[in-house]
Structure I
């Protein structure tokens, strides 16, 4: 993995779920498909992507890959 890609992933991992959905709306279907209730959750402004992955028992790198793919396909 390229260093810039790794840095980008870590930046996304540290975003709150609300920031992620606001700044990258193309990821919302990925979150729903993976069973995350973040789009309607009151904790979204306070929980990071990393924390959400842990809370839902998801592998962080796999989730970040899916989020990046959704963003790329959205243009």
Structure II
């Protein structure tokens, strides 16, 4: 095999490996960013929901072990 052919295949292999490495790095960063975005949205939902729920009623539901017939459960459910 000629030197020119070996050199050509070497450059093709080097280009392929560098492209795969770049794709792997980009995939890792993109998945991390998506995870952080979803995490921040869930956190904001929790903060907003916390303001809508009466803590005392929720404590009563926890004490009654989530009994659907309790008055506190009905209040929290509404």
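Values quoted throughout were computed directly from the atomic coordinates according to the rules given, and no laboratory measurement underlies them. Since we're looking at a predicted model, the values are computed, not measured. Cβ atoms are built from the backbone, for glycine too; each structure is taken alone.
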Structure from which 1.9 was derived, distance in nm of label points 7 Å out along Cα→Cβ at positions 35 and 67, options I, II
I
Which of I, II yields 0.95 [FRET efficiency 1/(1 + (r/R0)^6) of positions 27 and 51 (r between Cβ atoms, R0 = 25 Å, to 0.05), calculated]:
I
I have -17500 for helix-only ellipticity at 222 nm (-39500 (n - 2.57) for each DSSP H run of 4 or more, over all residues; to 500), calculated from one of the structures I, II. Which structure is it?
I
Supply the structure label, taken from I, II, corresponding to P(r) over Cα pairs in 5 Å bins from 0, in percent with the calculated value 3, 17, 31, 30, 14, 5, 1.
I
